[in-house]
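Colleague: Have a look at these structures, which come just after this line.
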Structure P
Amino acid sequence: GIRKTLGSSRKQLIGQFMGETFLLVLLSALLSVVLSKWLINIFSDFVPEGLSFELFKSPVIISGVIVLLLLVTFLSGLYPALILSKFNAVSVLKNHLGVGNKKSNLRKFLTVFQFSIAQVFIIATLLVGNQINYLLNKDMGFKTDAIVSVYSPRSEGGLSKKELFAEKLKTIPEIKQISLGGEPPASISTNSTNVSYNNGKVEMKSELQFVFGDTNYSELFELDIIAGRTLRNDTIKELVINETCLKNLGFASPDEAIGKMVQLNGDAIPVVGVMADFYQRSLKSKIKPMALRGDWNRSRWSQYYAVHIAFQNASGIGLEETLSKIETIYKSVYTDVEDYRLVFLDETIQKFYTREQKVSKLLNWATGLSILISCLGLLGLVIYTTNRRVKEIGVRKVLGASLLQINTLLCKEFLILVAIAFIIASPIAWYGINNWLQDFAYKTSISFWVFLASGSTMIFFALLVISIKTLQAANANPVNSLRSE
């Protein structure tokens with residue numbers, strides 16, 4: 001108002017406002033460069049390897065940054081500059097700025113829009129976190145903790161060194177049990193064929209995946225044998241099938257399958273046991289028909305390429321020393337091999353859900369940012385509204401209104417906006433997460449408490465932001481706001 005009175009043109013005022021906006025954007029850009037080095041480390045899983053600040057030497061990157069600075073300045077500064085520069089100088093100096101209904105509605109719409117996005121992110125973060133927690137803590141149907149697998153060199157097809165390695169491991173007192181076998185019950189590898197059973201009336205067929213293990217395998221991994229027995233010998237052709245295979249072959253009960261002959265690659269193989277279903281892969285896929293079998297073809301190439309080790313102490317006390325002993329024995333057996341692979345079973349299961357954990361990490365950051373931006377937007381609206389109603393607050397205090405009554409009056413309007421945002425965001429978040437959960441064969445339910453927690457979280461942040469300004473306005477001396485009238 002003073003500048004217009006002293007002769008400034010509207011163009012000069014717009015230039016001043018745009019210049020101030022550019023300085024803010026430039027400072028933000030400099031701060032972002034400092035933060036980006038830290039953020040690249042945090043998001044190392046999401047960025048290409050070798051990404052460094054050397055990129056800033058590229059003319060294309062430099063040009064892109066300059067264009068971005070100008071674009072953000074234009075988008076963020078032009079509208080305020082046009083609005084502020086067209087105010088009537090007399091009205092500004094008298095503090096009589098009439099605010100139209102349309103502008104007030106626009107501010108409310110933007111607040112609801114911001115909080116709707118924040119609510120969607122909060123709900124999505126809680127539901128994704130709930131699903132990941134369900135995946136990582138779901139009972140896989142076999143023992144997963146305190147078990148490691150040590151793999152033999154990939155080129156080794158014989159069994160003698162593996163047996164020697166296993167025998168030497170028995171001298172380590174911290175080891176509870178040892179088993180020779182292929183992959184553990186849960187892995188990313190597949191070895192499958194087709195199996196059939198003729199019950200005299202009809203021939204039933206099923207796909208069949210194999211898990212290879214010796215006579216200790218089922219005990220070490222605590223596979224639940226619900227009928228019959230486990231393998232008696234590594235080289236005798238016999239099968240221990242799971243419940244899914246049992247159903248596919250048409251058996252009415254586990255006991256019925258014991259002793260029956262199934263056709264496998266032209267051979268008749270007896271079913272000697274039935275084990276309870278367990279999850280061979282991530283919970284994205286359904287349980288497949290599976291059978292435990294021995295090392296039938298070891299004369300040509302052994303299917304036992306790992307030594308599975310269960311520890312006495314599941315708490316991990318003294319684990320580092322035990323692992324060092326295992327490595328020493330391994331290197332004494334495989335003297336000319338540098339490839340030493342030791343894998344924890346629980347880590348293998350966690351790797352099934354690497355992508356989901358990355359999604360969860362991104363959602364956590366997005367949620368934090370969206371809450372911050374929403375609260376800043378709400379704070380701006382609260383400051384604007386309380387400044388407009390400062391005389392009304394003064395009059396109410398003079399007439400005897402308490403601090404709580406004034407605060408409730410001011411908060412009510414903003415909390416209604418937050419509630420509207422919650423009503424809008426809930427079905428959007430439910431639809432998005434429900435679609436995401438369809439990728440999983442086994443999933444947790446979308447709980448009501450998640451939406452309740454999201455709404456409560458947003459109301460808490462909103463009240464915190466609102467109260468900062470409303471309590472300050474309500475505590476102000478009414479004489480200061482009314483003495484000019």
Structure Q
Amino acid sequence: MAISFRQLNELWGLPSNDSSLLLDQALGPISIDSRNFDSGSFFVPLKGEHFDGHDFLLEVFERGAQGAVVSCYTENIPDGLLHWVVEDTLYAYQQLANLHRLDVGTPVVAITGSTGKTTTRELIRAALSTTGEVLASEGNNNNDIGVPLTLLQSSPCHFAAVIEMGMRARGEIERLSYCTQPDIAVITNIGSAHLGLLGSRQAIAAAKCEITSFLRPDGLLLIPAGNDLLEQELSKSWTGRVKRVSLELEQSPDDIYDKDLCSETCPLPDLIGQVDSGSRTLKLNGLQYKLPLEGRHNALNFMFAIAVAMEFGINQSLLKNLEVIVPGGRSRKVNIGGLTVLDETYNASPEAMYASLTLLMSQPGRHFAVLGTMYELGRYSASLHQSVAQFAVDLGLDGLVVLATGIEADVMESVASSLRYFAVVPSPEKAIDVLEDWLKPGDVILLKASRNVGMESLLPLIKELFG
């Protein structure tokens with residue numbers, strides 16, 4: 001790392017206890033974890049709901065800290081610890097990540113969206129890895145702490161960095177855009193996730209468009225075609241290059257179920273792919289690609305990866321048989337004792353439910369689903385749960401287990417109780433009792449719910465019963 005003390009002085013003024021620094025001295029490794037702190041590292045104490053890194057300033061000092069940046073609200077600073085004082089150490093951490101990103105110069109691809117962020121991240125990582133070493137976000141490192149943590153791992157050996165950006169409030173993605181200053185930004189879709197936190201889809205669209213706040217002026221933004229709401233908000237924040245991606249000439253998957261949000265005045269797509277679901281292939285610009293993951297929604301995510309690779313000048317033939325591994329609970333198909341289980345247990349939103357149910361119905365066999373509560377939908381929760389249940393009925397699902405309580409369970413039952421197989425249960429353990437009577441070899445079953453439901457605990461129960 002080539003960040004110097006001179007740059008810290010430019011950011012935060014002179015250190016509080018030493019003005020005779022060697023200004024060109026390089027900053028050591030940056031650490032936010034006192035438990036794994038090495039001598040010569042620079043400490044950034046963060047404060048959370050249940051912890052305060054400032055409590056460990058003496059510990060890191062005794063372990064040979066090069067220095068620290070500390071909050072102006074703390075008093076327990078060891079004598080002799082070189083330190084700079086700031087209002088917000090989390091923002092200081094993001095400033096350091098930004099300095100490192102600019103110093104290293106690795107091209108950055110940033111991804112946000114209501115659904116499909118992680119899958120698209122992994123598809124882009126796989127596409128770029130055909131040409132060089134790629135750094136990418138891991139796990140849930142897509143927030144105010146995780147994004148700078150990932151960026152600080154970048155080095156000149158990396159061909160690119162692929163950074164996922166999550167969001168729970170306005171302003172968060174703008175801060176992450178500042179950290180990364182992306183060369184390419186991707187907005188996968190605008191859906192209903194976090195509707196209860198932001199209040200409207202328009203507010204969600206505005207928050208997602210914050211990714212362009214520090215997108216390089218000559219950078220590229222990739223978005224799904226046909227989303228009028230996204231286009232309206234985007235026009236307020238970005239005047240640079242945009243490439244719109246679509247499957248055939250239809251609406252993009254995030255809007256298929258909200259046709260009133262689409263307008264014929266939207267710009268035409270720049271990339272139009274055709275999906276052959278029977279052979280799992282995508283046709284684009286005269287080339288034929290094997291789809292790395294099943295489902296039309298994943299075909300669109302794959303097109304984003306192709307578009308990113310095109311911007312990097314990668315030979316498209318390298319992507320024709322691309323392999324990708326996505327984290328557990330996403331786009332995962334498991335065979336258990338003759339049953340086909342679609343493991344989508346990681347999280348859920350209405351749009352992701354629609355996409356997963358559509359994928360379920362494309363599989364051979366009888367079709368069942370265990371669908372759990374979708375959280376953070378606020379006052380729209382009842383109507384959106386009812387809409388999902390209606391969608392399942394309209395598709396012709398053979399059986400549905402609703403893993404929910406309260407109004408969400410009531411509205412889904414009011415719509416779907418007419419199915420031949422239907423039950424409402426309060427827990428995954430109760431769901432297995434129902435499935436034992438329903439399922440037989442050759443059936444296919446979808447498992448999907450928000451993270452807090454704990455739907456993943458149903459998988460070992462299915463394995464124990466049917467495996």
Structure R
Amino acid sequence: MRRGPNDKLKSLIAELGWSQQQTASRFVRVAQEMGHTDLVSVGRSTISMWASGTRPQDPAPAVLCETLSRGLGRPVRLEEIGLGRSPIPSAGAIWGADTLTALADLGRSVDRRGFIGAAVYSVAGLALPEESWWQKCLEQARARPATRGTITPDDIAAIRDATALFQRLDQQRGGGYGTSAATALLADEVLPTLRRHTPHEEQRRELFSAASELVYVLGWSSFDANRHATAQRYLQLAAKLAAEAGDRALVGHILRALAHQAMDLGHYPQAASLTEAATSCYDVAGPRERALLGVVHARSLARVGDTKSASQALLRAEDDLSDATPDTEPARVWFFGKASLAHETARTLQAMGDLGSAQREFERSVQLRGAAFSRTHAVTLGYLGEIQASRGEIEAACATWSRALDAMEGVRSGRAKNTVQTMRTALSTVRGRGISAVREVDRRAAEVLRVA
């Protein structure tokens with residue numbers, strides 16, 4: 001639809017100092033990250049038409065908001081670029097919203113692909129409220145009016161059983177599986193249960209903690225599927241539910257996930273602040289969970305240049321994991337063992353520029369894990385090949401990437417797909433040299449991206 005010139009959009013692009021071609025290039029990268037492959041053909045002429053008043057069709061406005069948000073370092077909403085009003089609260093606003101109402105609204109906003117309308121990932125939403133806010137969450141939960149009906153231990157056990165199923169599916173097959181069923185369970189069964197009367201405070205806490213873990217799995221699965229705005233909101237609401245349960249260890253676990261996502265999107269100072277908050281929960285976490293919190297904290301420290309503290313955090317994570325026993329840990333960290341620690345250690349060393357050590361840790365992770373968890377195995381192999389290629393070991397990288405592509409059979413994961421994008425980018429520099437292994441991996445990678 002053609003309208004008058006979109007001066008608001010023009011103004012923001014001018015504020016960033018971007019040309020229309022630069023805006024288009026950044027837009028395409030964000031569209032790929034968010035899984036909107038139908039928007040990768042956007043070019044300078046498309047941006048020019050939008051600035052001239054042609055209204056883009058969905059989901060382009062959401063991608064445009066996210067593109068500008070990243071450039072400005074703050075959230076940009078639809079009304080700021082002359083494209084209407086954002087229909088749901090920003091990520092920052094969720095911290096202050098009623099948790100159960102926000103969860104219901106979010107569930108209604110998520111479409112069948114897992115995206116939420118015009119919402120965008122918000123850097124501002126990574127800023128945590130003040131410490132007193134957590135106590136207020138607990139007080140508000142206790143004061144919330146209850147509906148008819150009571151809950152039983154069986155209700156809580158059913159939520160935990162379903163959560164364990166969805167978490168295993170995500171770990172093994174990626175975030176593209178099971179989210180529709182988990183979303184329906186949350187809306188139809190869990191949210192009504194959260195509003196019922198609980199005869200004992202301990203039972204109420206257990207219920208909210210169980211619900212928090214289910215919402216966390218929805219957030220993590222959405223993150224793995226590159227649905228970043230959806231993931232951020234689910235993870236924030238999971239943290240709020242954990243706070244309402246008074247479960248500090250679970251709060252730390254979720255803040256670590258928010259930090260992991262922030263790092264993958266390049267927001268390193270915010271990630272470091274989140275992992276600092278997560279590690280403040282060490283005193284109530286078991287050794288396996290402390291190891292997970294600690295190794296992600298180490299990577300965030302490496303990303304902001306504090307390599308000394310990062311090295312110390314890695315050593316502490318190793319010590320914590322060595323102290324872990326199966327009967328002392330919550331079920332949510334069942335997946336975190338030596339293979340996962342090696343993977344995260346490698347990513348930390350890679351951020352520190354120690355590629356040789358990072359390569360050895362990735363190789364160790366591959367050997368320890370094997371192919372039992374296809375998604376994670378594929379992602380690890382993808383990172384390993386990336387390091388090999390950056391060190392000039394092209395044929396070794398192709399062999400590794402071939403294994404990664406094998407592991408991706410039956411996997412639906414945006415993060416796995418991101419490694420395929422990286423493969424093709426790295427191979428573009430040697431594509432014309434007549435190396436058969438390069439041709440074969442490049443062909444297979446292109447096919448994976450074509451059908452994804």
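Colleague: If log10 I(q)/I(0) by the Debye sum over Cα atoms at q = 0.09, 0.10, 0.11 Å⁻¹ comes out at -0.66, -0.80, -0.93 when worked out from the coordinates, which of P, Q, R was used?
Modeller: Q
Colleague: Let me ask you something else. helix-only ellipticity at 222 nm (-39500 (n - 2.57) for each DSSP H run of 4 or more, over all residues; to 500) computed as -18000: which structure among P, Q, R?
Modeller: P
Each value in this text was obtained by applying a stated rule to the coordinates, not by laboratory testing. Since we're looking at a predicted model, the values are computed, not measured.
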